[in-house]
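Visitor: Next up: some structures, all given as structure tokens.
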Structure 1
Amino acid sequence: MLIFADNNNDIFELHQGENLLEVLEKRGYSVAYQCRNGFCGACRIKKTAGEVSYAKQPLAYVSNDEILPCCCKVETPLTLEIDKT
């Protein structure tokens, strides 16, 4: 189980097999995405700490301080800059 914290000091766990984008939405975070419409990169969010990996290289450019929560695999605890709706 990995722990995530955002700039609002919200801490929660991501369980094996869970998708980060879906968990963020369930917890009330506002994450734009267009994955299902074929536009990669709309869901990118800033990370201030932690590491992720990708099974396949994403179509969108992702800088070192960003992640794509729809398709990343979380490798270490993350700290994210994200706001709740």
Structure 2
Amino acid sequence: MAVKERVGVVVSTKMDKTAVVAVENRAPHPKYKKIVVKTKKYKAHDPENQCREGDKVLIRETRPLSKTKRWIVVEILERKVV
């Protein structure tokens, strides 16, 4: 079975050991062919609290870790320049 992975941007790190990651999906509208951007937020486990808001991260699906948390941060691809 294929492992689900997504690349997104961290939008919140207010929770302990959790990062909220926004993943963009760009697809053409079926009728009008204009590119439509849909954003979905995932709660991802970040055990060392390494993520900061604005970081680009790779997340992977895992077993349920809490009521809403089913993803884990695999690596930080790009740090936000402060």
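None of the figures in this text is laboratory data; all of them are computed from the coordinates on show. Fair warning: this is a prediction, and the values are worked out from it, not measured in the lab. Cβ atoms are built from the backbone, for glycine too; each structure is taken alone.
Visitor: Given 0 as the derived value for helix-only ellipticity at 222 nm (-39500 (n - 2.57) for each DSSP H run of 4 or more, over all residues; to 500), which of the supplied structures 1, 2 does it correspond to?
Guide: This figure was derived from 2.
Visitor: Sticking with this structure for a sec: Suppose you compute Rg and Dmax of the Cα atoms in Å for every structure in 1, 2: which one lands on 13.9, 45?
Guide: Traced to structure 2.
Visitor: Ranked by relative contact order in percent (Cα under 8 Å, 6 or more apart), which of 1, 2 sits at the highest value?
Guide: Sorting by relative contact order in percent (Cα under 8 Å, 6 or more apart) in descending order puts 1 first.
Visitor: Rank structures 1, 2 by distance in nm of label points 7 Å out along Cα→Cβ at positions 49 and 73 and report only the one at the top, that is, the highest. Please report the intermediate quantities before stating the final value.
Guide: Values: 1: 2.4; 2: 1.1.
When distance in nm of label points 7 Å out along Cα→Cβ at positions 49 and 73 is calculated for 1, 2, structure 1 comes out on top.
Visitor: Who wins on distance in nm of label points 7 Å out along Cα→Cβ at positions 9 and 25 among 1, 2, i.e. which is largest?
Guide: That would be structure 1.
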